[in-house]
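Only the coordinates and a few stated rules stand behind these numbers; no lab work does. Since the model is a prediction, treat every value here as computed from it, not as a measurement. Cβ atoms are built from the backbone, for glycine too; each structure is taken alone.
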Structure 1
């Protein structure tokens with residue numbers, strides 16, 4: 001093994017002093033060895049010796065005719081070896097030398113993505129795309145990073161661009177199908193999975209994805225027929241097991257699904273990553289809960305949350321500060337003088353509340369009315385909030401930046417949202433948006449849509465928080481991964497809702513889940529009247545609707561309202577002391 005090879009091994013093992021000594025030996029043996037000199041700079045950068053690193057980088061650039069290409073090559077080697085921190089140093093030096101090369105921005109974005117620094121990865125990939133608009137790889141990894149941030153519609157657009165540039169890019173078809181499922185467009189998701197299969201007939205992910213969509217559409221026998229070959233294989237994958245877990249109840253095969261997932265966890269070894277293990281634990285928890293094996297269920301839910309919580313901890317203080325900022329910014333005097341759009345609309349109906357508080361059932365009841373279109377969990381408002389600081393001049397962050405709103409801004413934002421509703425349904429009198437956490441944005445909603453209606457879904461706090469804890473949400477809902485964090489988030493939600501009810505003039509109807517379950521017709525009539533519509537008997541038979549629902553409650557809305565979710569927390573009372581203490585403010 002050469003001196004440089006031994007030095008590189010030391011870098012990978014974080015033995016930086018030894019690595020630097022060996023690279024300096026290589027430089028003494030060959031003063032024109034630009035690679036060795038550059039690696040001295042990398043090691044110094046990792047050690048925090050910034051000035052020494054800069055001197056080594058400059059010396060390497062003096063020796064090598066194309067130092068940026070050298071830096072790019074070294075960065076790729078470091079990244080391939082798993083040292084993304086060292087690779088980042090190499091790419092940043094390459095970028096200093098050649099900021100006009102899209103490939104360097106893309107490579108930097110890739111290592112930032114691997115470090116789970118997704119927002120920075122987005123910026124790097126967008127920089128690459130500005131330099132090379134037809135750079136398919138940059139569009140692809142832009143989509144990957146946006147997806148991890150929960151910006152699903154933007155991620156979808158990125159994958160569509162990859163497909164436009166490379167129509168045979170199977171992974172983009174697969175990722176687009178997944179996003180369409182999450183966004184509720186099941187027909188388009190199914191078409192995308194089938195397109196991936198036409199490009200690669202051996203693609204197991206596409207075939208299992210097709211079964212997944214068929215299950216969500218209630219076509220259980222067809223879904224199982226598509227899935228079965230992957231269940232019978234010697235090494236079934238996690239995706240197939242998860243789809244089977246969703247299918248097993250209507251097919252009466254839950255014991256088989258439990259055995260399969262327990263076996264995967266026991267035998268998975270290093271081939272299973274933490275997200276896959278977490279998913280299996282969540283699904284096992286759900287099935288054990290259905291079997292009334294509550295101790296086993298909670299054990300699996302806790303393990304799933306522990307695995308997810310390792311990568312995305314919830315910052316309670318930061319969240320409380322954000323709620324403070326919303327309350328201080330959207331005060332009575334500001335709301336009284338803030339501009340309102342010149343074009344008013346009664347079409348939007350916002351269904352808000354904590355996740356798992358009954359929003360899906362409420363939307364399904366409303367969407368069963370012939371004058372209502374159920375839009376599902378729209379991400380439009382979240383995207384608008386993200387874009388607001390830039391739109392308003394970049395003077396300050398949200399929500400403080402709303403003080404810069406002008407009449408033109410308000411008109412533009414309201415029109416943007418209403419145009420999106422029009423793409424969903426051009427003629428429905430009302431269109432629902434059931435993104436629960438839009439409760440964070442009711443101040444902005446009050447400004448942009450003063451004639452809209454808000455239905456606020458409420459449910460017993462223990463049932464709500466426990467149901468969130470049992471749900472495999474994305475990384476952006478990290479508060480659901482710990483019972484104490486859930487209690488904190490719930491208290492902040494109550495604090496903010498109390499403020500909104502005190503200062504907003506937009507109409508808000510509280511719907512208590514337990515009351516809806518106890519007397520569906522009375523509460524349903526109240527909701528329809530609140531939306532300014534005549535009563536329709538279809539609203540009592542919401543479970544007969546052919547409308548597809550892509551959220552976690554998609555199986556619930558296929559059934560008449562039932563009471564078994566009321567007081568569900570009592571089955572798990574032995575485990576809930578941390579949640580009770582947190583809800584009480586202790």
Structure 2
């Protein structure tokens with residue numbers, strides 16, 4: 001009887017254990033099912049929200065702009081396109097782009113060799129110095145060179161103010177770092193054994209470079225040249241400040257026709273012309289970039305740097321070119337801008353230009369304009385970061401189906417469209433399109449037009465910063481987390497976002513700095529009583545009087561220091577360690 005009772009209790013315990021196990025399995029299945037539903041909702045929102053944002057704030061204004069340009073009919077279109085003024089603008093645009101790109105490559109390639117192929121004391125500091133011009137706002141670059149070239153400047157006797165040469169100097173200053181970074185990143189990973197084999201077979205240094213090194217660098221040089229050409233076409237602030245009306249481009253003409261002559265139809269036609277030019281440059285850029293990616297995939301890693309030797313002709317030539325570029329094109333303009341900001345009209349050293357920033361009489365205070373820039377830039381960076389992170393997560397997926405891969409590829413191309421459209425075109429499109437409330441909010445009176453326009457410009461930059469990092473994550477880490485019971489959203493949060501935390505910080509910094517210095521779109525949208533600092537700097541330059549010019553110099557120094565400080569701060573934050581739930585440290 002005792003045995004019977006024990007057996008009955010054992011059966012009962014086993015039944016209870018089975019029931020508990022079934023309940024656990026049911027609970028796990030319920031949680032997993034709930035997790036799948038949440039994941040599907042997340043991915044749906046990750047696609048819909050960016051599409052809605054780009055559709056409302058980019059696609060609709062651009063299409064409206066195109067329709068406005070074609071509304072005048074074929075005769076109006078032909079009249080504008082065949083006019084002498086349009087021919088001059090196209091010639092100036094193409095000539096400035098070609099020469100600016102050529103000079104940037106001519107200076108950038110030797111500097112890339114010196115900074116990424118040789119080692120010497122102070123190499124890291126010199127790399128950072130060469131990168132400074134690229135993060136400066138275009139209007140600050142223009143003011144820096146004008147401070148040297150106009151009356152009272154260190155180079156005033158050269159009579160280069162408001163000339164074609166001044167524009168070229170500004171374009172090379174702004175874009176030389178693009179060539180150095182793009183070409184140098186590939187050059188430091190080239191296997192030196194190929195060059196050594198050529199030298200052992202009797203080839204001299206220059207022949208080795210021409211037959212071995214240069215063909216290997218060609219994709220990177222072509223990619224850098226395409227990017228520089230794109231930046232030269234859209235360097236609105238540099239051309240407007242340094243070139244004036246005589247050496248204007250398509251972009252500056254769009255601004256003049258809109259704000260001065262109220263010729264919206266003519267501005268729209270010129271916007272179409274600029275879109276076609278930029279589309280051609282983007283096509284070449286994508287082609288060159290794809291070739292560059294293929295070349296990088298064939299390398300086996302970073303090799304040791306060779307010690308710089310003054311007896312080596314290549315090292316000596318690279319050092320001379322680097323010295324001319326760094327001192328003449330980077331340090332000298334920046335030093336001239338800072339020095340002139342501490343001088344009055346008579347050349348006396350004073351703080352008056354900075355003291356005047358607190359009050360400006362008829363104009364709004366530059367300090368108030370700085371606050372407008374910070375507020376709009378912070379909001380634009382937040383919007384761009386949210387949209388960019390969602391887009392990057394979607395674009396980093398690796399679907400198995402071919403049709404899904406093609407869909408992601410097409411989505412990627414659509415996301416990059418704002419990169420190929422001038423910020424002037426974006427601002428003009430906002431001006432003629434968003435005249436009615438959007439989702440019940442009147443953007444014109446709410447002050448949200450500028451942050452949204454700046455966010456449109458910054459979103460592709462955020463995506464291009466995050467996407468390579470997310471695509472480089474080993475999928476086996478995600479699979480291991482799934483085996484351990486992590487839900488899809490937890491995997492996304494701890495693996496993808498955890499490993500991309502540094503890149504997200506850098507993307508936020510770039511988006512904030514870009515928004516702070518954005519001038520093209522903002523110049524159309526800023527209200528007279530609430531300008532941003534770049535817009536106010538241009539207004540101060542346009543007004544007569546030494547006090548206005550002095551405040552423009554001081555405000556430019558302040559804006560330049562602010563943007564550089566933002567990048568340095570976020571670069572520092574990248575160094576912090578981020579711990580995921582799976583113990584992955586970055």
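Worth pointing out:
- For 21 (relative contact order in percent (Cα under 8 Å, 6 or more apart), calculated) the corresponding structure among 1, 2: 2
- Entry that produces 11.0 once mean count of other Cβ atoms within 10 Å over residues 199-206 is calculated, selected from 1, 2: 2
- Structure responsible for -19500, with helix-only ellipticity at 222 nm (-39500 (n - 2.57) for each DSSP H run of 4 or more, over all residues; to 500) calculated and labels 1, 2 on offer: 1
- Structure from which 72, 58, 40 was derived, Cα extents along the principal axes in Å, for residues 87-430 alone, options 1, 2: 2
- Comparison of 1, 2 by distance in nm of label points 7 Å out along Cα→Cβ at positions 167 and 383 - largest value held by: 2
- Ranked by distance in nm of label points 7 Å out along Cα→Cβ at positions 79 and 455, structures 1, 2 are led by 1, which has the greatest value.
- For the structures shown (1, 2), distance in nm of label points 7 Å out along Cα→Cβ at positions 207 and 567 is largest in 1.
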